[in-house]
Structure I
Amino acid sequence: MTTGVRDPREIAHWDDEVDVLVVGLGAAGAAAAVEAACAGAETLVLERAGGGGGTSAMSGGVLYLGGGTALQKTCGFEDTPDAMFRYLMASCGESPDEAKLRLYCEGSVEHYAWIVAQGVPFKAVFYDGCSGEPPTDDGLVWSGSERAYPFRDIAAPAPRGHVPRMEHQTGPLLMQKLCAAVASSPARSALNHRCVALVQEPDGSVIGAVAETFGEERALRARRGVILTTGGFIHDDAMIAAHAPLVGKCNIRVGAEGDDGSGIRLGVAAGAGTLHMDAASISLPATQPWGLKRGVLVNAQGQRFINEDAYYGRLGEWALFRHGGRAWLVVDDEVFEKPDYPREVAAVGETPADLERELRLPPGSLEATLALYNRHAERGEDPLFHKAESYVKPLTRPPYGAFDCTTENSIYAAFTLGGLATDPDGRVLDPEGRPLPGLFAAGRATSGLSVGGYSSGLSLGDATFFGRRAGRCAATG
């Protein structure tokens, strides 16, 4: 199905007319619809599936929030908007949007209260020992690299992963509550409606959309604005090949079927610019359980390339984008334990040289790496990558083993981070940075907070926070 634009002169009649038309009922779409409707705008949400939820309902449900939320305080953690801002500016890629990040950090406490007001429950208990959603229904976790070098020296660390009260995967609960909030608001929903075109005046103003439902087309007029909340493009092979070809090597693509880039293509057809289309979150859970952080992660040259106590999203990005997905986690007999995620043992040897030969690494490379690492580890130091002292231990007890962390034989879970260019109020911008009248976007269809260096919960936090802003802005026309 092609996506593009229609001239309003081609529209014989409008099948429906509202103030604000939201395209997509995931977290961003739900937040946008609730806020637009609460601002007094007649609102209609289109959803291509038979029910709302999208990728957000398939997610772990973690929301990255901070600055001193009620949950953080109850769990005994101090945090400030400034510390949160400094961490995110340092960790969210090479050129994050400073204006968006500042707004997000300054508004995070209020946004948490809004999430709670939508009926999303949080248990005021901190869970240590995992990254992302815990196996319990506890509400606060570490979900990034806040305690790892270099970030621990940039900003005071604080856990900011806010997890709805449900064991394991909590995305379904989050979306159940957000969809219920939409249903109880004045907004209407039209399910099984796939947006196939935007309706655009010759002057560039977007005034509606064309949706297909069960083989029939419906023309929908939007008096104040159309908001695209359609997700990313992880399931579009052509877009992945064009913008982020290494992501095509990943064996798990995180996203609902609708994350096919259709909303991004709709925006581009209307004249939108895009940003950071090469960016993606790559999760490599090589060090779960955390005891495995005492191992060393090496590349195809037998060299370390990162501090192993970094968040597994950072490990994955560095392994894939900087080392082609060629990596192994080397442990000794003392460090060895069963990984939380399926992972093959690629090699075993009585000496580093044996392991090196089994892995077919350059002669002497792994031997030299371990000799240097062990010499400093004897003193609890890691001068190369500054791993936290609690995870620095000499690897000297044979046999030695190497867990396979290559793209062929390990979990590499990916989703895209690039998308439509927007301002902090969700206005879609053209390549020159000018707003396209009547067109808004939020969520993974846009380039949001993280343009690399992902921390768990940023997508849902970003989607709901800026979805709300887009909804309010569109409602005012």
Structure II
Amino acid sequence: MLYQYQEFQKALLQPLTAWAQATAKTFVNPSNPLSLLPSATRIAAGYELLYRLGKEYEKPDFKIKTVFAHGKNVAINEYTVVDKPFCKLVRFKRFSDDVNVIKKLKQDPVVLIVAPLSGHHSTLLRDTVRTLLQDHKVYITDWVDARLVPLEDGNFSLDDYVHYMQDFIRAIGAKDLHVLSVCQPTVPVLGAISLMASAGEVTPRTMIMMGGPIDARKSPTLVNSTATNKSYEWFENNVVFTVPPPHPGAGRRVYPGFLQHAGFVAMNPDHHAQSHWDYFQDLVKGDKQDAQTHIEFYDEYNAVLDMDAAYYLETIKTVFQDHALPTGKWVVGGKLVKPQDIKGTALLTIEGELDDISGSGQTKAAHGLCKSIPENKKQHYEVKGAGHYGIFSGRRWREMVYPEVGQFIRKHAIKGSKAVVQKAVKKPAAKKVAGKKTASKNA
């Protein structure tokens, strides 16, 4: 009944949030006499905060229309390459009418960003995508909210996740591909590439793994402890619920996004309370820039999705309770996952010094599992001062992590990659230039 109660609460709050939004606008509208009251700005700020706390947050758009690449502003066309029930493979294709830029765009390496399926939408990696687009052809996994997937499309398990990754890699072409996985997908990505290697298939040129629980036994965090201190049956009986009508996925068993969001907030409640208070103060002071920064962050942070129960429960058991990957016991589709079979794929692992979600050493553990990868094709990078989100978004990502990622990709890219890539990744990401050119050719 918890899911139904949540839906009832949302419906109950809709009139209140609509009223709060309208009232906030009333007290700042210069044509309204109420805006002349001495306390009008403070009243408006209070109602605006009430609106933000009570409104429903929908999946945001990537909103990447242009990027600055190879000295020019290039247009971006976002479209779906592969459409599966639980995930879409999306490409951000770059367009230019400058012949020299087109040549350079076509020589750029191809990157598949595997976004986490852990509550938030793939747009959480917007900064990752935008930065990589400067010097790379970029694809991303765009996960579908399980409550929108009809029952006739079946369940989605951890095995299915691995098979999805294999299908996407094959669709793009593994030979010249660089796979960058962020957080949770480091495990299924390593599983997918391991199985491809065991089967004698071509594997991607590089695996770049960022802040993921390859071996969750190392430096366990609160997230790890929560998963191990309770039984599989506890999770099945207490955090899995049935999607109610009128959602397309009515009847599907899921781990609801609103529960995951509550867990996110509970990890740092004081931080979020302070952030909302600062937002109120910014509105009172008229600091539009800081207020907009708050809005953009929480529009993303508060937008969550449901996960199919089969996938969620199998991840809890396989990754956090049984540690099946590092102990050599993980079986996918009847086949044992053997990372030691990977030979030709270079490996870069990245961890944040202050990561409180994936502890120190959890991602680096991939090096010990991938024993057949030559040492000159392995690299580990710890990001000083960075928390979990800082390794893939924000200033540290752009100025510290991305140069390392770009250099690693260039080092192991196919012959023919130009020095322009090397030059670009040695400095922080360039600022976007406003405007968009008419596209005639693309890369």
Structure III
Amino acid sequence: MTNSALPTAPVLSPLDRARKKAYWRLLPLLFLCYVIAYVDRANVSLAKLTMAKDMPAFTDDVIGFGAGIFFLGYFLLEIPGSLIVEKWGARRWICRIMLTWGVMAACTAAVSTPNQFYLVRFLLGLAEAGFFPGVIVYLTHWFTGRDRSRALAMFMIATPSAQILSPKITNLMLPIGTTEVVNGVTVQHPLVFGLSGWQLTYIAWGVPAVVLGVIVWFMLTDRPAQAKWLKADERDALEAELESERQKRAAGKRLTAFEAMRHPKVLLLALAYFGCTTANYGVEFFLPSILQNWYNLKLNSITWLVILPPILALFAQLFVGWNSDRTKERRFHAVVPIIIGATALAIAPLTQGNLPLTIGCFVIAAAGIKAYQPAFWALPSMFLTSAAAAGSIGLINSVGNLGGFLGPRVLGYVKTNTGSFAGGVYCLAGAMMVTATIIFFLGLGRKEQAE
């Protein structure tokens, strides 16, 4: 009697081996970097809950302006940063970014006046500028159109992952230096090294950025041709695949970076990104404050509840990235999540008084705000290549992220002057609908146009 042959694993081609290795070598590191980047820009949403107690001048309007001014600094260096990655490579640039933003994030612990807060937030934006568009450009050096949305999704789920990871860690630090009543007993939490909890929060989240910056220097590889961790046939196969795609994209009129940045479709994509970014940061920076205002919740409860929206957002991003690559369709994969999210956000103020419904609306809104991004960021490379794509991605991200200034500013201003968050939330929902309308009528991303 002879034993039947055991099934053997399929033999992968050099190209498929290279694709697999690139995915697992590069994306986990970029993911971790973006997690820390996102925490460092957004942890003010929780830190403000105790900052305002130590410094009464830090009103919702002050916090909203300070949270948003980050994006004015961010705006200034976005386009140069993406062009630097295209021309000189990502390793040095991303390492520099992470070292400087880690230092500036930690410096937020030293602020004592609104103007100091504004300055540090502005400098933090300058320090981090170029990271996100630089990575988007960098991924085009490693992943062709058939893999790009999935790679983008893996990178972009860092934002909901950061929102899931950071609140409970931050919650451990924030009570330091405060007084609270627990079961009728007044409890005084002593300072640590003379610092309050909100100060330790900024320092504790700034240090990992510096550490990861050093790791990037040694671990990140600019292009496949330089990857010693790929075999020669794997390098050649991946380079050939990427070059073939670049040639197809360049078959028509080749645009310079500056010509691309004036392209009507690029300008409309920037406006579209502006709308959803306005809603994204408005909700993220003020959701803890909204829950505290509407339901008078304690810090521990708030930090549990703000974890729920990014959980659905994470899975929604992964699904859109996977299904968009599978179907080769981008437009509806961007538009439909935005419309669903905008509808949920518009309903949210009507649920005040019913905590489960309120959380449900913000969960769906967060999923819509995040899920569209993998499909959206595949659009520029559908009609642009090389420096033109790099410049356009930098422009879209820099202009779009000005919405990160507007969203928190609108919510903070409306709350301070009307006593209610409702009007600001309606404005954010409207901004999302503008985004969906632009993407729908732009004409990019239909299935027949796909790679």
Candidates I, II, III; volume of the Cα convex hull per residue in Å³ computed = 157; producing structure is II
Source structure (of I, II, III) for helix-only ellipticity at 222 nm (-39500 (n - 2.57) for each DSSP H run of 4 or more, over all residues; to 500), computed value -25000
III
Tell me which structure, out of I, II, III, gives 27, 19, 13 once semi-axes √(5λ) of the Cα gyration tensor in Å, for residues 61-212 alone is calculated.
II
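Taken together, the values in this text are just the output of simple stated rules run on the coordinates, not laboratory data. These numbers were taken from a predicted model, which means no experiment stands behind them.
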